[in-house]
Each structure stands twice: as structure tokens, then as C-alpha cells.
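Some structures are shown below for you to check.
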Structure P
Amino acid sequence: MARTLSVPIQKRFSDVDAFQHVNNVSQQCYFDVGKTDFYRRVLGEEVLLGDLRVVTVSTSTSYMGQIRMHDDLRVTTTCERVGTKSMTLFQQLLVGDEVRSESRTVLVVFDFVRQQSEPVPDAWRERLLAD
């Protein structure tokens, strides 16, 4: 499996719900923080700003435990699979070594000028699969 990148998460007071745990919507935002960091560090800034970018087409999340405001939290992101036009990212929210939730996201490469999906560029594929 390719490299796993980790990013610490800073929680906000508004992330906590009436049950005193971080709500599921906020957890999705934390996964997005991990994805953005992964794109920037692995694929480069152009994947966030260029004509050829990635678009989410599917996501699934499993919640295994609560996250509290005082927990030291981090998100990990790994490219689990690279297909012809898509890639799958696997992410986990961890407190210490304990997984509190995990998510898989399928993304397609999309040309915003031509408004169509495109094959994963070879340069991206190499970076995504590098150890």
C-alpha cells in the first residue's frame, strides 16, 4: 500500500453537539482537511487550482467511537487504489492509535474546461502509488 499521510485536527467549539461529542458532519470536514493536505503534498497545488482536478463521486463512512472535544485527534489518508479514471482514498480519524471513524472516497479526474472525466495522468499515478 502507498504511503499514509497524517494531519493533526484542531477542533472548534461548534463541532461539539448536545451529546458532548464531535458530530458526524464535523467529522466529514476533518476528512476533507486530510484530503486537501493529501492532494497538496502528493499531487501538487495544480490539482486544487488547475483545469484538471479531482471530483468526489462516492463516499462511505463508518463510525466506531465517539470523539470528544479534549481528544488529540488526527486524520490519516492513504491512496488505496488507482484505476483508469478514478482513485480511492482511505481515511481514518484516530485518537492515539484508536480508530474512531473511517471513510472511503472514490474520486474521478475531471477536466473542468472540457467538462468531462479523464484518465488519471501518469505523473499522478506514479505519485499516488509511491511509497
Structure Q
Amino acid sequence: MRTNRKGFTLIELLIVVVIIGILAAIAIPKFAVTKKKAYITAMKSDLKNMVSLAEAYFSDNNTYVGHTAPTGSSGVTLSMTAQTATGWAAQAVHANAAGATCVIGVGTSTPAGLGEGEPGGASCR
């Protein structure tokens, strides 16, 4: 007399594991690209906030000289790269976005190819 066994065979389980592995191999690289885009978005946001702070400083002092870069969000380092009485430029770097640097400028120190107060740069995409 034969008994009726219920369950999955080894082959069926191996096929499911292979399919999950293929899906993971497709999804993981896309996830890495999405994370880098999030880091760049954080850098751009911090630079835009820096514009507001610099304009408030200029309103009070009638110069940009003396304005310091604020603390960026988690992992973002902001630094002033140029500063005159009539303009300034800054850059943002994220600790986890290897090679990505965003720049911004206002007034006479606006980086070439960017609009005033517009974050950008070659590696800021």
C-alpha cells in the first residue's frame, strides 16, 4: 500500500531558490543607484538651505564675507569655496556618495554653467 506524501520536492525548492537569487541580482544594483540619488538629493537640499541662511546674513550685514557654512544633514559636509562681499560659492560632499560633489553659488562667485542659487556640478546627478 502506498502512502500519499505531501510537500515539495528538492527540485522544486531549488528552482524557487534560483528564481529568488536572480531577482536579488537584478534588484541590488538598482538599490545602490537609488541610494546614491538620495545622497545627492540630501546634498542639494543642504545647499539650498545654505542659500537662505546666506541671504539672511547678507540682509543683516550687507556683505557675504564672514558667513560660515552651516552643519549639513547626516553625512553631508558643507564648505565655502569662495567668498566676496558680493557673492559666495560652496560645495557639498556626502560621506557615502563616492565621488559625488555638488556646488552652488550666489552673486559674483556663481560657478560657470550654473544659475545663481542653483545646485549642480558634473558629479551632482
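We did not get these values from a lab; they are worked out from the coordinates using the rules stated. This structure is a prediction, so every number in the text was calculated from the model and none was measured. Cβ atoms are built from the backbone, for glycine too; each structure is taken alone.
Computing FRET efficiency 1/(1 + (r/R0)^6) of positions 49 and 81 (r between Cβ atoms, R0 = 30 Å, to 0.05) for each of P, Q, which one ends up highest? Could the numbers behind the result be given before it?
Numbers: P: 0.75; Q: 0.95.
Comparing P, Q, the top value of FRET efficiency 1/(1 + (r/R0)^6) of positions 49 and 81 (r between Cβ atoms, R0 = 30 Å, to 0.05) belongs to Q.
Consider the structures P, Q: one of them gives 1.10 for Rg/Rh (Cα atoms, Kirkwood Rh), for residues 17-64 alone as calculated from the coordinates. Say which.
P
Ranked by mean projected area of the Cα convex hull in nm², structures P, Q are topped by Q, which has the highest value.
Structures P, Q were shown, and helix-only ellipticity at 222 nm (-39500 (n - 2.57) for each DSSP H run of 4 or more, over all residues; to 500) at -6000 was computed from P.
Quick one: relative contact order in percent (Cα under 8 Å, 6 or more apart) came out at 30 when computed from one of P, Q, so which one is it? The correct label is P.
Ranked by distance in nm of label points 7 Å out along Cα→Cβ at positions 73 and 113, structures P, Q are led by P, which has the greatest value.
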